[in-house]
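J.: Multiple structures follow.
Just so it is clear, none of the values below were taken in a lab; they were calculated from the coordinates. None of the values given here were measured: they were computed from a predicted structure. Cβ atoms are built from the backbone, for glycine too; each structure is taken alone.
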Structure I
Amino acid sequence: MNELEKIKSKLKAGEPVIGTCVSLTDSCITELLGFVGYDFIWIDMEHTGNDKKDVLHHIIAAKAAGTASFVRIPWNDPVLAKPILEMGPDGIIIPYIRTVEEAKLAVSSCLYPPRGQRGFGPMRAVQYGVEDAARYIAESEDRFFKIIQIEHTDAVNCMEEIIRIEGIDAMMVGPMDLSGSIGKLAKTRDEEVLGLMDRIGEIAAKSTIPLGIAIGFNPVDVKEWIDRGVRIFSMNSDYNFLMTAGKEILEQTKKLFGN
């Protein structure tokens, strides 16, 4: 059973799927976090310095550690999606979906004709040619998760239609941009923002598409999202782990010196 099949099996059994985000460029970080036991590593290109070469190394490191690799591309663009798909990740995350048309474009970018517009040229995805290309074409739709991000009030307003689009394998909520889309950036405990979040959970419950969330670790927030039906969690990030532990050890050491 490969890494994505493990995730599919967990979701089918109603078990949580827990990952974390990698923003730094060193692929050893992905390997380390995979060894820790996370189900997937969210490799971020949208807000980080990770380029295509870095992403390839992260994907390889995830495979070595026995964890799934989900890559978030910078924007909903077939040109950006194509080279990442050729690297053979276990999932691709497409950010900032706002409309039904944008959601359809995201799916189309991942599918070969006649269903989509993905150009043909897989490399690592077909083990550099060791695997039969015809087999890959036939199975490609099931080889990786096509994940869209719901992080704008416009997307919430048309989410009833979005969940009916064939080919979406998971939806991830982006709370920060969601709050910003109504002029309340970072106010994720605001009553209006919480209302949008509740609405997302209610609509997602009408669909078989798994709902996920990308957040820092706060037990209150996590429990609320569990209650909304979320089963895929991307928790925290590599730089936050490093910063938090670094600060804690520094402060504790200073106290030992009486500072």
Structure II
Amino acid sequence: MPYESLSLERRGFVAVATLQRPDKLNALNASLRQDTLSLAAEVAADDAIRVLVLTGAGKGFCSGADLSGGSRPPAASDQNALLDDMGWVGRQAIAYYRMTKPVIAAVNGVAAGAGMSLALAADMRVGGPEARFKTVFLERNLSPDSGMSFFLPRIVGYSRAADLIFTSRDVGAEEAYRIGLLDRLVDGHPLDAAVELAEQMAALPPLALRSAKRVLQHNIEAELEDALRFEMAGLSYARKARNDMAESMASFREKRPPRFTGS
């Protein structure tokens, strides 16, 4: 699918999507917002893609919503738009967090506002020395949106989330790694490290990988008994890939790397 404001590169079973508005630190204008939603749908529907890496062109990951467009967009006129209680910020959060394939954010610069939320919606974040996070919302006379109030306390805890939201202060790479905003801190550009991590995931059985993400997300807040039942349901999904079940045993017995197909 052609995109106007991002690029998509396939590296085997790994897809690398790059936000392409470097002159605006990849701020989310109408075009890029639509592209991110379309990208999520394409990746979710394509079995040849097992892991998605998301990054930004130039010196920023994503600086949030583009506020340089001047006047507000025209009011919605069709019924679906009028009944939309999520807005693009909600749809973006759902599209990436609920995607049943792993998503890795390669944070190569500033991630602010809705751009920070986009990074937080990923399963993991890999950053380099230039990675920087900033919640921004209160500076714009806004309370958090784009999923930040959901993602941030689950990642760093309530009081640290309160600190970052209530002060809107900058968080550099070292602190981000220390408090859990970054899962991996690497020297140089983080994209290579993120792709290497994605390739490790993509080498595993794809159906089991997707089932594992569903189980993990569901069980974050589940009671133990419900979590155990959901684990059993997850196992049943993974076991539907009978060829991969057989391959996992055969490769173990034959002491060779497995070749999983998702079937």
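J.: Comparing I, II, where is distance in nm of label points 7 Å out along Cα→Cβ at positions 41 and 65 highest? Show your work: numbers first, answer last.
T.: On the way: I: 0.4; II: 2.2.
Top value of distance in nm of label points 7 Å out along Cα→Cβ at positions 41 and 65 goes to structure II.
J.: For mean projected area of the Cα convex hull in nm², which of I, II scores largest? Working shown, then result.
T.: Numbers: I: 15.2; II: 16.1.
Between I, II, the highest calculated value is found for II.
J.: Hey, another quick one. Quick check on the output: 2.7 is distance in nm of label points 7 Å out along Cα→Cβ at positions 1 and 233, derived from one of I, II. Which one produced it? The partial results should precede the final answer.
T.: Numbers: I: 2.1; II: 2.7.
Answer by label: II.
J.: Next question. Given a value of 0.00 for FRET efficiency 1/(1 + (r/R0)^6) of positions 169 and 241 (r between Cβ atoms, R0 = 25 Å, to 0.05), point me to the structure among I, II it was derived from. It would help to have the intermediate numbers written out before the result.
T.: Details: I: 0.35; II: 0.00.
Comparing all candidates, it corresponds to II.
J.: Where does the value 1.3 come from, among I, II, when distance in nm of label points 7 Å out along Cα→Cβ at positions 121 and 145 is the thing being computed? Each step should come with its number before you reach the end.
T.: Values: I: 2.8; II: 1.3.
Only structure II yields this read-out.
J.: Please compute FRET efficiency 1/(1 + (r/R0)^6) of positions 81 and 225 (r between Cβ atoms, R0 = 25 Å, to 0.05) for structures I, II and give me the label with the greatest value. Spell out each step's value before the answer.
T.: Numbers: I: 0.40; II: 0.05.
Looking at the calculated values, the largest one is I.
J.: For distance in nm of label points 7 Å out along Cα→Cβ at positions 9 and 249, the calculated result is 3.5, so let me know which of I, II that is.
T.: On the way: I: 3.5; II: 4.1.
The read-out comes from structure I.
J.: Further, regarding this structure: 3.8 is what came out when distance in nm of label points 7 Å out along Cα→Cβ at positions 129 and 209 was calculated for one structure; which of I, II is it?
T.: Going through each structure in turn, the value belongs to I.
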